[in-house]
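Read through the structures below before going on.
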Structure 1
Amino acid sequence: MLRISNTESTEDETRLRLDGRLVGPWVSELMLTCGAVLARGKQIRIDCAGVTFVDNDGIAALRSLQERAVQLINCSPLMILQLEQETGWN
């Protein structure tokens, strides 16, 4: 299960917090949520502090979001390693 919380929203930016596992149907839910925010022309900052596991589809989704200028913050060392292996993210 993954909880996606809108923790802060301004005119220009939305901050989302993820809690749980970014796997299976939750990957699609994250992409839908972010797509709706990006369609309104807002920047997104995703706080990943509460993420306990990310599968390959989740990593691919995060990479796709980064390509759309979504900023990931508070990633665990394991998540950073996964992102670096998949995308070269620093």
Structure 2
Amino acid sequence: MTNILIVLGHPDPDGGHLCHTITDAYETRAPDNRHSAEKNEIAQEAIPYIIPSVDWESIGLPALAQKGRAAVVKAQHIVRIYPLWMGTCRQF
């Protein structure tokens, strides 16, 4: 059995996009092929903005980063799914 980490990088947390459909299909079919899958949907996470390096020393590694690092270490296969808008800039 392979541990698969699926990282969904679409910025819309509401779903309904092709990236969400691909991710759901991948996650659903993994057990059918004797694999385990864990999904990490970036848009669902509360990601803080960039902070100065001096602040890292006082607060340490945020829980979100610890969770992500643990998922990557556990994974034997990583799938990244994200939109490509063919050079356009979209505003959300």
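Laboratory data are not the source of any read-out in this text; all were calculated from the coordinates shown. A quick note: this is a predicted structure, and the numbers were derived from the prediction, not measured. Cβ atoms are built from the backbone, for glycine too; each structure is taken alone.
From 1, 2, which structure was helix-only ellipticity at 222 nm (-39500 (n - 2.57) for each DSSP H run of 4 or more, over all residues; to 500) = -13500 calculated on? Of the options listed, only 1 reproduces it. The greatest value of mean projected area of the Cα convex hull in nm² among structures 1, 2 is that of 2. Can you say which of 1, 2 returns 27 when relative contact order in percent (Cα under 8 Å, 6 or more apart) is computed? Structure 1 accounts for this read-out. Source structure of the calculated read-out (FRET efficiency 1/(1 + (r/R0)^6) of positions 31 and 55 (r between Cβ atoms, R0 = 30 Å, to 0.05), 0.15) within 1, 2: 2.
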